[in-house]
Structure P
Amino acid sequence: MAPRLVLATRNEHKLRELGEILAPIELVPLPDDVVLPPETGETFADNALIKARAARAATGGAVMADDSGIAANALDGRPGVRSARYAGENATDQENLDLLIAELAGKEDHSVAYICVIAHIDEEGNERLYEGSCTGTFIDTPRGEGGFGYDPGFVPDDTGPDDQRTMAELGPDEKHAISHRGRAAREMARGLGLGEAS
């Protein structure tokens, strides 16, 4: 029987995306009455563990949490762990995207990396971390309707120099094959002895 994991997130996009990547693992959302603590960590690993430990304490079962974001070389790694809150605590995806475009305007280096760290706590309370990354170039004219977050501005290196589609223009299977979240999730699947997740 495939493992059942509570995913410590309120983000429906992440729940759907990780559910697709990690099938046949059954992912269930965090119960509505569980309050996640503030993400005050200095690293993606710190924040993933903060969320996973809170979910574990609330549910008592196996849990996972991810923290992810985008790091621009020309901005010394910003937005980094503040990616979801880059333009403010309640910023929308569009506001965060617009701010990163504005901050990279005039910079020669538009290279960026998506980074994801997944924290998994098993039934016995053992903690493990899994990391994935995806490098690319950030463009100043967002394109595409798929994905979420910074995807409309992110052109991944993995699709090759002749393919200028953004993450938001890739199909789900194409995106999962190369994305930071897909890579971290497949590392976790291997760590659970499930081989390659879909």
Structure Q
Amino acid sequence: MKFILGTKQNMTQIFDEAGLVHPVTVLLAGPLTVTAVKTVDKDGYNAVQVGYGARAEKNITKPVRGQMKGGNYAYLREFLTDGTTTFAIGDKIDLSTFANGDKVTVSSTSKGKGFQGVVKRHGFHGGPRSHGQKHSEREPGSIGGAGRDGGRVAKGKRMAGRMGSDRITNKGLTIVKVNPETGEIFVRGAVAGRKGSLVEVRG
């Protein structure tokens, strides 16, 4: 199983050997340090815990510092394994496992939009721009909760609220280029999130 953590940098375009252009997202990935190994016998499942990035020791609580095995990592993440691969605490994981053309699954957190109305959040059309309207072009309209739902708002009703900051997973993305010297991965297509947000790449 292949996996790596990285941060989103920017989008650009690169050309392949055939002269075709590919829109790509640049990820600055690795290296990871193994901080714990979970096994079926001891923990009930096979997984490996890794640390990525760096932060000041004063900003890490003692319980979390104990999990980091002496490292001051910015992130701790766990990846499930099949039990056939062997990891040891302190092992380094880099981009050497990935190659051009690999199909990967990428997960990240989308940009936060704050509190938004129904037009922006759900694509409502709003009311008609005709005579008689007053400050109600972008209102949601009736939510129809009296007769059908007994005077309550039905679960899942599309209304205004916080938008964004969701975990987004894109499957089947293609790695166009891997640059181990600079630690960069060029993934074809868009990856959710702002610049500098954490990205998980799994092969």
Structure R
Amino acid sequence: MEAVAKNPVMLYTEQTPNPEALKYVTNRLLHHGIADFKEKEVAAEWSPMANSLMELPYVKSVYFNNNYITVTKEINYEWSDVMLKLKEFIKEYVEAGGIVVREGFADYLKQVNAAHSAAQFSGEDGELALKIKELIDTYVKPAVEMDGGNIEFKAYDKGVVYVTMQGSCSGCPSSTVTLKAGIEGMLKRMVPEVKEVVQEMA
């Protein structure tokens, strides 16, 4: 088992469509699933790694998905100044075996989302909402994840689909275009009842 721990952490960066976000990909599983940290208080409670990163003046938010981290920087810093510092920080943190996300975070998210989703699939629009969620999960999510982000279906109400964008997609200039041209167009074709797709701020 010890030999595994001595494997060096490989790390490379990938551009995302958001000029303020960069994807750091590692050869380790950092967190099983998705963990998005936009607020320092949530990071302080649930993710020692996100909390440490957000202590840096140039880090705005941190998003984990399996083996990569998407870091969104503050707009008044340049990547040329901070990209390598972040790479070193992430590499050292992972090599030292630091805690990425605390146990119980998935349950915490479930509680937060449960209150929201109880109303989500009830009533006459419940079946439509379920169909829309499945379409987003099947066709949209994988493409968005390639760009270091995530999309979550939030609600469907009277022809309007509400979604939240995470990771590199959060606050990305091109995510509005993707949302309107790509996702809205596809959903309108597949579910005629859909009139528009709106981004909720997470």
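Numerical summary
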| read-out | value |
| --- | --- |
| Distance in nm of label points 7 Å out along Cα→Cβ at positions 96 and 152 - highest-scoring structure of P, Q, R | Q |
| Read-out log10 I(q)/I(0) by the Debye sum over Cα atoms at q = 0.08, 0.09, 0.13 Å⁻¹, computed value -0.30, -0.38, -0.75, structure in P, Q, R | R |
| helix-only ellipticity at 222 nm (-39500 (n - 2.57) for each DSSP H run of 4 or more, over all residues; to 500) from the coordinates reads -9000; which among P, Q, R | P |
| Highest-scoring label, criterion being distance in nm of label points 7 Å out along Cα→Cβ at positions 8 and 184, among P, Q, R | R |
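Values quoted throughout were computed directly from the atomic coordinates according to the rules given, and no laboratory measurement underlies them. Since we're looking at a predicted model, the values are computed, not measured. Cβ atoms are built from the backbone, for glycine too; each structure is taken alone.
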